[in-house]
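**Q** Some structures to go through are shown next.
Read-outs: derived from the displayed coordinates by stated rules, not from any lab. Computed from a predicted model, the values in this text were never measured in an experiment. Cβ atoms are built from the backbone, for glycine too; each structure is taken alone.
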Structure I
Amino acid sequence: MHKMSIQMKKVYFDNAATTPMREDVINYMVELMQDNFGNPSSIHSVGRKAKAMMELSRKKIAKHLGVKSSEIIFTSGGTEADNIIILGAVKDLGVKRIITSKIEHHAVINSSEFISEKSGVKLDYVSLTKVGLIDYTHLEQLLAESDEKTLVSLMHINNELGHITDIKYVGELCQKYKALFHSDTVQSLGFYPVDFTDVAVDFITASAHKFYGPKGIGFAVIKNQPKIKPLIYGGSQERGRRAGTENTFGVGGMEKALTLAYENMDKEHAHVKMLKTYCIDLLKETFPKVRINGLSGDFEKSSHKVVNFTLPHPNFQSDMLILQLDMHGISCSKGSACQSGSQIGSFVLNEIYGENQHGLRVSFSINNTKEEVAYFVKTLKQILD
């Protein structure tokens, strides 16, 4: 007797945590693995070929961003890049104060707290508005308080709510008060056409797996700060700023993914924005008491791909809901993957609404459909009824 297998519908709505790789990126990386496997530090032809590919990738990435290729340092991802900049700013650039927010990624919050405790550097947190945006008036007040060398670290797009920070304005404030400015652009790069020739930012960080590229590769942009020393010591790779044999396949895949993201940005942005609009409309229709958290429903002030919402239901606050959705083939999250398993609610929502706040985050990709959104809302209602 043959067993009948029923294939469960799979819906992936956790694209703020990571994205599936584009097929073209996978194929390109396989090609590199087969035909361009050399160590770029080797001086023979195989090594030189790998080096040439890597440097061409660096130039292409730089062109997309409006920065110099010499300012790009390849890293293992956003977390390492954030650490290089924040720790390096204090240890090597003489920064005496860090201004950040309590809704940053943990790579920024924890590295800032670590270096503050270790070195005694002052750590200030900028306030948020009632809806969870950066309070720019308070930021300027903090900047005006001291003449000490300051680093401001504020992400471009928040990973839980999708809130967009006006990094152009923040850059202008930092210039006015002679502060250094670092922006974690992990959630925005490849989705928004930011030209950094027009933004007064000193440091940028990015990670390829957020824009349909491979995991384990990212970069830091460090402008006009040659004194920052390596976080990892060893060889002289990356102009002596990041030791270790370069991840050439990752670099190539990252460049390919970013190039495709820029080439298809308008069309793909429109598709994902349509899914978000449909999801919010369907949630409000199905659950009249739904709370769309922060400005997650405002397309001018939040990411086109993230919807974060809360329902007044006793089972909504449990990780069991995520598991129940997963049993129906739906992958979503309660917030940052870096804090999964926490029972105290979202640290981002707690900052806005008070303690023990829970939200469900769905984040869309170019591969998702309206039918999947309808299936998600229908399944959520079945679980909570």
Structure II
Amino acid sequence: MVPVLKRPMQRHIAVTMMLLMMTAALAGCTGSDVTQDDVDQADADGYARGLEAGTPVSTLDEIIARGSMNCGVKTEQWGMGYRADDNSEYQGLDIEYCKAVAAAIGLDPSEDINYVYASGSERFNLLRDGEIDVLIRTTTWTTSRDADLNADFAGVNFFDGQSILVKGESISKADAGNSINGLSGAVICVATGTTTEGNVQDYITTWSGTGPAPTTYVADDATAARAAFTGDECDAYTGDGSAMAAYKWQLENGGIENVDASSWDLWIAPELLSKEPLAAAVRDMDTQWKEVVQWVWFAMVTAEEMGIHSGNYDSADMSDPAVNRLLNSRLGLGTDDNPLVDTWFQNVLSAVGNYGEAYDNSFCDGDYDGHSGSSAMTNCVLPREGTQNALVSEGGLQYAPAMR
């Protein structure tokens, strides 16, 4: 259900007018001792009632009353939001974030999350209509989405950029000069309803390569775009860099059923078409719920910075004020009816670990110890070391405000 706003000013006016008319009627009666103070108090009471009537219902309160959380995700991007089939587990960094939020508010991440498929074209409609409580689905934070849509962005869980994956049998890496400027005449598959579509059109409009500019094959969604790419409708496929790297790995390792890509000689152009900060989103005017979603991510980053992880949080040194705050304080999060418990972040660590552990479980082999840094992550399809997604202490952009 969408947070309910009951037009406080209209109610204030109506209630106030009713009280004032009653007061005036009483004042007109013989012997009435109604004073101006009574009139002023009636106005104040009406205003207070109007404000009370206009208070929105927090999504957090609705989730707790329902006993489950509806998380909008994707299912086709390995590493971020992926499900091989209807009988498989959901996996990826976005899924880890959903689980972390559920754990923080006292739900069972293995039982109490309803994963709702959110396509590129429908995701904000699902959020607006209350079909999902939070959107964690490789969604780029942009000006127009923030300003025009009923969406408020929370934590950036992945810093990405748009890349182009190319079939070498169509346009070789050497012939293209290992550059997007060498893709003359290429047909590029892209999913509609995404920032990706607009970015690739900008690239074509401002084409600076030799020969005719590339063209696009616009598909209904990412699944259709990939089908067109593997079905020889396109020479290239564009999307978030993380998606292109993961998809290339799947194709080269036989991870796509009924697709033989052994002769394609796939390559990814090094240039990025855009910045793509991928963030969770909630509805506008849902501040307390947004704070929970946002600070869950910040706490996961903070924990890795502090060396606190799923394997040591229960024996951490609580005499350290910063450690104690992180592990034993609600820090004002939650609503009056449903405040987070003081040990909310311990629940998160138990469920998914810190940021590094969540990243490693999504893109690497899952053996990261939670504190040794990006260089200690092994067998990664998308290494974190040297990227924007490393901690700021490693030269990356993942950074959290103070937990206090």
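**Q** When mean count of other Cβ atoms within 10 Å over residues 143-150 is computed for each of I, II, which one produces 15.1?
**A** Considering all the candidates, the number was obtained from I.
**Q** From which structure (I, II) was Kirkwood radius over Cα pairs in Å, for residues 119-206 alone calculated, if the value obtained is 13.6?
**A** Label of the source structure: I.
**Q** Something else now. The value 26.1, 100 for Rg and Dmax of the Cα atoms in Å was derived from one model only; which of I, II is it?
**A** II
**Q** For relative contact order in percent (Cα under 8 Å, 6 or more apart), the calculated result is 18, so let me know which of I, II that is.
**A** This value belongs to structure II.
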